[in-house]
1. If relative contact order in percent (Cα under 8 Å, 6 or more apart) comes out at 17 when worked out from the coordinates, which of I, II was used?
2. Starting from the value -0.55, -0.81, -0.96, -1.00: which structure in I, II was log10 I(q)/I(0) by the Debye sum over Cα atoms at q = 0.12, 0.16, 0.22, 0.24 Å⁻¹, for residues 26-81 alone calculated from?
3. When distance in nm of label points 7 Å out along Cα→Cβ at positions 122 and 138 is computed for each of I, II, which one produces 3.3?
4. Figure out for me which of the structures I, II the number 24, 22, 19 belongs to, where semi-axes √(5λ) of the Cα gyration tensor in Å was derived from the coordinates.
5. One of I, II was used to compute helix-only ellipticity at 222 nm (-39500 (n - 2.57) for each DSSP H run of 4 or more, over all residues; to 500), and the result was -1000. Which label is that?
6. Identify the structure, out of I, II, from whose coordinates mean count of other Cβ atoms within 10 Å over residues 10-17 was calculated to give 9.0.
7. Given a computed value of 1.7 for distance in nm of label points 7 Å out along Cα→Cβ at positions 50 and 66, which structure among I, II does it belong to?
8. Between structures I, II, where is distance in nm of label points 7 Å out along Cα→Cβ at positions 18 and 130 highest?
Structure I
Amino acid sequence: MFVPVTADGLRADDDEAPVEYFGHVSFERTDDQEEPGKLRGQADFTDVVADDNPDWQVDLNDDVVAKWFAGGSRGGDVTLIWGLPLVRGAVAATAELDGEVVDQVGIDDGRFTLVAVDAVTGFGDDLYLEIVLWDRTLQRVIARESLYAEGGDEAEDASAPEDEAS
């Protein structure tokens, strides 16, 4: 299980420069355990924040939590994605790979968390996730965002995805 978190703050060396702290805690729980086991945490920060990017429609964070191997040189990254819709009316989020939904969740308290295979290689064209926000009818797309910076070569971006993509 993954529990993602984000928090706004200010840089320690500049009390006027905003930063976003982000990370997640993961743990395993089996049916016979009352308490979680194998607790792990990850945290980082970025100075690329939504307040400085009024064109963003989704504030995304992501972390590769495992590798997926499909034999030979085929595979991808199992990626935890969490975010905040920055547009009104979003009730669901999907992770899509080449137009196919690979995870879907409702927006809960203005947030969502997805886990999906990303950066898939070895099956022809490399495939990269897009996060899609849906309206209450689940028929109209409100926003569509990549985990990767726009304007760059996705193959280059795949080796260094941004922590904050719009």
Structure II
Amino acid sequence: MVGVCTFGYPPNYNYNKGKCVFNDFEVLTLELNRLITNDGLEKNTLSYFVSQALGMLPKPSCVVSYSDPNHGHYGYIYQATNWIYTGHSTPKFLYYFEDGTVFDIRREIDRKGQDHGKMIKKEKILPTERYIYFNGDKRDKKEMKKHFKLKTCDYPKHDNTYVSDIN
């Protein structure tokens, strides 16, 4: 095995049936939630892998994914496979507790019923970057584009040691 790509339903219920992405238009909305491959693969292997995985999904569908610059991921694979960049997500924070536990905003709910002591620090971190992919034939994509309500932005460019190390 050289890679894994998994899709699932977005945890944000506002994405169900495209409510957060489209005006008056319902479509199956999925999230690309994990993508990993071995290092040292031939050039373009990752983009080929992602495009093949997308081709196996039901059509029409809309796929959302996020890159996390806090971990050195800027979404270059989404840019290479022609996803739509729609900007940053809401601000993110890390919460530090007395017992050494650290939670991000999505895990805040996990601490209910658990005693980690007093929160000692709240640190703002970079927001994730959101990408959208219209999956379908030309007619499906045209219809999704017609009802698309998110702002489209220019692709972000960052220093990316992962990309520059390969080239």
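Read the figures in this text as sums done on the coordinates, not as results from a lab. Keep in mind it's a predicted model, so treat the numbers as computed, not measured. Cβ atoms are built from the backbone, for glycine too; each structure is taken alone.
1. Structure of origin is I.
2. Only one of I, II returns -0.55, -0.81, -0.96, -1.00 for log10 I(q)/I(0) by the Debye sum over Cα atoms at q = 0.12, 0.16, 0.22, 0.24 Å⁻¹, for residues 26-81 alone, namely I.
3. I
4. I
5. I
6. Matching structure: I.
7. It traces back to II.
8. Looking at the calculated values, the largest one is I.
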